Structure I
Amino acid sequence: MPNINTKKKAAGMIKKRPFRVSIEGNIGSGKSTCIKYFDKYNNVETYPEPLLEWRNVSGHNLLGLIYGDRNELSFSFQHNIHSSRLKIQTSLPSHNDITVKMFERSVQNSRHCFVENAKSQKFLLDAEYQVLINWFDYREKNLDISLDLIVYLRTTPEVVWERMLRRGRAEESEVPLEYLKQVHVSYENWLNSPTVGCEVLTIDADRDIESVKEDLERYTYKILGGNHTN
């Protein structure tokens with residue numbers, strides 16, 4: 001049997017998980033740009049949304065299909081999104097010097113924003129909704145999926161709609177302004193809820209990217225949880 005000193009040594013080797021930051025915002029709010037901004041810090045590991053993975057699910061472009069038929073494919077899409085975000089959120093950092101994990105949207109986003117929006121717009125049957133909720137609740141109780149900070153790039157739907165049209169992603173060509181308005185409402189409901197679960201730092205992302213970057217610089221120490229080294 002290990003002696004007391006061995007146990008103490010083993011306990012001392014248990015490393016605290018990295019500080020988790022989720023970059024949240026509507027389509028076209030600047031999440032990817034925000035993620036790239038923090039790539040310069042050696043202690044930060046960044047995770048953009050895995051668009052390539054969603055475009056090739058065993059040969060199926062779920063990202064393209066969901067924008068074309070949300071009634072038919074919402075359950076499959078949301079389940080896949082849940083799974084990919086869970087892997088990102090709970091995976092071990094690539095090396096021991098990583099003290100911050102920063103990702104573009106979160107498991108909580110899927111649950112409290114997009115699943116709720118799909119339900120309210122009747123893109124999910126009640127049975128499908130309950131399956132997704134039960135899936136999330138089980139993982140929340142049995143895994144550490146907690147967030148330490150949410151950076152909310154707050155925008156107005158009209159502004160991000162214009163940006164979305166300008167950048168010209170094929171899958172987004174069918175996204176109407178009304179959908180962006182629905183997502184905006186879902187974000188506001190979630191991030192203003194008393195049960196959001198962590199601190200929310202809101203940045204006005206209707207402004208030009210240089211102004212947003214100035215705020216990112218101003219709040220860097222906070223965003224990185226005090227782990228501000230490069």
Structure II
Amino acid sequence: MNNILSFISLYDWIALIWFAICWIGYALFAQVKARTKPTLASSLSNVRGLWMSRIFSREVRIADVTALGILQRNVTFFASTTIFILAGLLTVLGATDQIVQLTNTLPFIVENTRASWEVKLLVLIFIFVYAFFKFAWSVRQYNFAIVLLSAAPTNDCSENDKTLFVINANEVLTRANNSFAHGLRAYSFAMAILGWFVHPVLFMVSALWVVLVLHRREFHSNTLIALRQASKLAQ
């Protein structure tokens with residue numbers, strides 16, 4: 001156990017624990033606050049509900065399927081990009097000795113050992129693996145949504161059938177969007193880890209900065225205001 005703890009310094013452990021607190025803490029905070037405050041996710045869900053409720057009036061739904069396909073391709077792009085990032089990180093992991101020697105000569109970077117550098121890279125790899133699975137699951141859910149939309153009931157069906165379709169289709173799309181958002185959140189926190197290679201304090205500050213940026217965008221952004229106003233006008 002002591003050998004494992006000695007891979008990185010005490011300051012690195014403190015910074016890593018702080019990073020975990022920031023990520024997990026913000027995720028829990030956002031989930032709880034979303035129950036009482038409007039968010040990007042909830043506002044977008046309202047707009048999607050309006051979208052799903054209006055497809056019954058369109059006999060030709062090519063535009064709707066195309067729109068979902070565009071959303072799916074956006075997620076696919078990030079999933080593919082994550083694979084390339086993981087390949088690059090694994091390549092860097094195999095050249096640790098040369099990189100440690102190079103970075104230790106830079107005056108503004110804290111001195112790293114081979115073990116500490118590998119731990120930092122492994123944390124980055126873990127985050128991008130997590131992001132990839134989120135993106136991959138989001139792509140699958142968008143696939144389900146496209147099939148669901150193609151099988152949507154016609155306009156002459158009962159109001160109960162229409163309501164059930166709107167609720168369930170919106171639920172699938174919401175889950176797909178949430179998986180995508182979680183993958184993007186992982187990307188944001190991965191950017192904070194770059195500061196860890198410079199200094200643990202910079203890592204801690206970067207993690208806090210990411211939390212503040214995510215909070216502002218989710219709960220106080222101009223995009224949120226625009227979505228809420230647009231959804232009210234569309235009703």
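A few remarks follow.
- Among I, II, which structure scores highest (criterion: distance in nm of label points 7 Å out along Cα→Cβ at positions 41 and 201): II
- Structures I, II, by volume of the Cα convex hull per residue in Å³: label with the highest value: I
- Ranking I, II by distance in nm of label points 7 Å out along Cα→Cβ at positions 89 and 129, the structure that comes out highest: I
- Of the structures I, II, the one that -27500 was derived from, the read-out being helix-only ellipticity at 222 nm (-39500 (n - 2.57) for each DSSP H run of 4 or more, over all residues; to 500): II
Bear in mind that the values in this text are calculations on the coordinates, not laboratory data. Every value quoted in this text rests on a predicted model; they were computed, and no experiment measured them. Cβ atoms are built from the backbone, for glycine too; each structure is taken alone.
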